[in-house]
1. Here relative contact order in percent (Cα under 8 Å, 6 or more apart) has been calculated and equals 28, so which of P, Q was it run on?
2. One of P, Q was used to compute percent of Cα pairs over 30 Å apart, and the result was 33. Which label is that?
3. Between P, Q, which one scores greatest on Cα Rg over 2.2 N^0.38 Å, for residues 28-163 alone?
4. Thinking of P, Q, which structure, once FRET efficiency 1/(1 + (r/R0)^6) of positions 132 and 204 (r between Cβ atoms, R0 = 41 Å, to 0.05) is computed, gives back 0.50?
Structure P
Amino acid sequence: MTDIATAESPKAAAPATPPLLSVNNIEVVYNDVILVLRGLSLEVPEGQIVALLGANGAGKSTTLKAISGLLKTEDGEVTRGSITYRGKTITGQDPGAIVRKGIFQVMEGRRIIADMTAHENLRLGAHTRRDREIADDIDRVYEYFPRLKERTGLAGYLSGGEQQMLAIGRALMARPKLILMDEPSMGLSPLLVKEVFGIIGKLNRDLGITILLVEQNARMALQAASYGYIMENGKVVLDGAAEALRDNEDVKEFYLGGGGEARKSFKNLKSFKRRKRWL
């Protein structure tokens, strides 16, 4: 089992599986002046679930948008570093091209089209495809989400949990190899959160889909993931095997409600030591 980086062991081992995705020391700037990511690096091995955790404003969503090519829609850009997928650079590529390569982002807040039906939303997820197997894939989505097949009205009338299922189903329609999930539990009841995370695990196990998971519910994320990264102020400040992160006293206190007054920063934690290769 890989331990997280500590003062006694400054070189925490990276995930053993060769990475499907590598983010290498990137900086992201918005509107030519606002520096959001400050030399961020992470790796996502093929076939695994990797959690990306951090407080609001840490840069988690920006990281996903940098990978999926969506920064340009918000006047942002990667100004330094590189992003590679299957060993080839995808930094700054068009979002449609990135989807065709096998990467699909499930946006925070679902972003389904409210005045279209669930079926139409699913077909929209396949807009980059040119094959004729879309109907078969919709049936496959309904096997994972049978409730969606029963909902024939407009998607805007679906419950929050059903809308999240639809957003994930729409991603599946692109036949992705890597799904970037941004806050899939946001606004859901504890029961629905458990159901959604169960679906995430099932997609990973059954279909072999690799998942980079941004999530405020750190406890659920670290239960689902095999590896985790913790961000603060646009940088990774701690990383390691998910089990090691769950057992780390500082992570328990800061994210998992381990008792005592919550810390405001990882800056002075006894286990904080960033890897030299990321500086």
Structure Q
Amino acid sequence: MLNVPVAEVDGLDRAVLAIGTDYPHDHLLAWHEHRRAQMLYAATGVMRVETDDGSWTVPTARAVMIPPMTRHQVAMTGVSTRSLYIEPAAVPWFPARCRAVDVSALLRALILEAVDMEPRYPEHSRDAAVAALILHELKNLTPLPLDVPLPSDPRLRGLCEAFLRKPDIHDPPARWCAHLNISERTLARLFRRGTGLSFSQWRQRACILHSLQHLTAGMPVTRIAALLGYDNPAAYTAAFKRLLGRPPTAHRSPDTPGLQPPPGPRPAPRPAGLPARQSS
């Protein structure tokens, strides 16, 4: 199914539904939730998924697993998605919190195949076997450190959200302490309790994940490093590789000259009688 709102097919008696959706270049999908569990796969572009407790930056060919009834919004840059919507009873092991994951070649192929399937695929058919294999593959995905957890303390959260809009790798903890009227020791305790990370770890992760959207847009590494306040491109590249395991150039847009696009979806036909609208 392509460009079909999930609400129109949510009631179908099928464990797995697959929908492909194309979005305008810079699109914000406002706060919403789904009854089903969702695996949101970025076929192209970069997504930033926000929930009440964190933010996940998902580059091309990666995905985020969104638990049922989790309120979220998605900011998209050049995004075409392929989503799996799964009956909660079929995935009792699904994570309780959003999780960014790598997508294996096999699962990618299964997702593309599922988008081409009729939504009312017959039980005990080949399409039903594809759906069953998808459920098996979802159990074995590798988590990726693509999230920036947000604390529940409202004052600290406000500073964190402001930082995410304009990150700076050298933003000193003393500035945060002065704003909150607390000591650096208290700030460290609040960060560890609220995010599971130290202040410096959180700051570094926020900067690196923010840079993914610039890489996708084709911005030079030198300019990105300067924008984030790194002393030089080498320092930014080293920090990027420590967090994500590959250099920044490996995450550039497929449209960047000299780079080959990652495996992506082929066009998916829309079943007759279903209107073309946006989903997520």
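1. Details: P: 28; Q: 23.
Comparing all candidates, it corresponds to P.
2. Details: P: 29; Q: 33.
The read-out was computed on structure Q.
3. Numbers: P: 1.21; Q: 1.10.
The structure with the largest value is P.
4. Numbers: P: 0.90; Q: 0.50.
This value belongs to structure Q.
Values in this text are rule-based calculations from the coordinates and carry no lab data. This structure is a prediction, so every number in the text was calculated from the model and none was measured. Cβ atoms are built from the backbone, for glycine too; each structure is taken alone.
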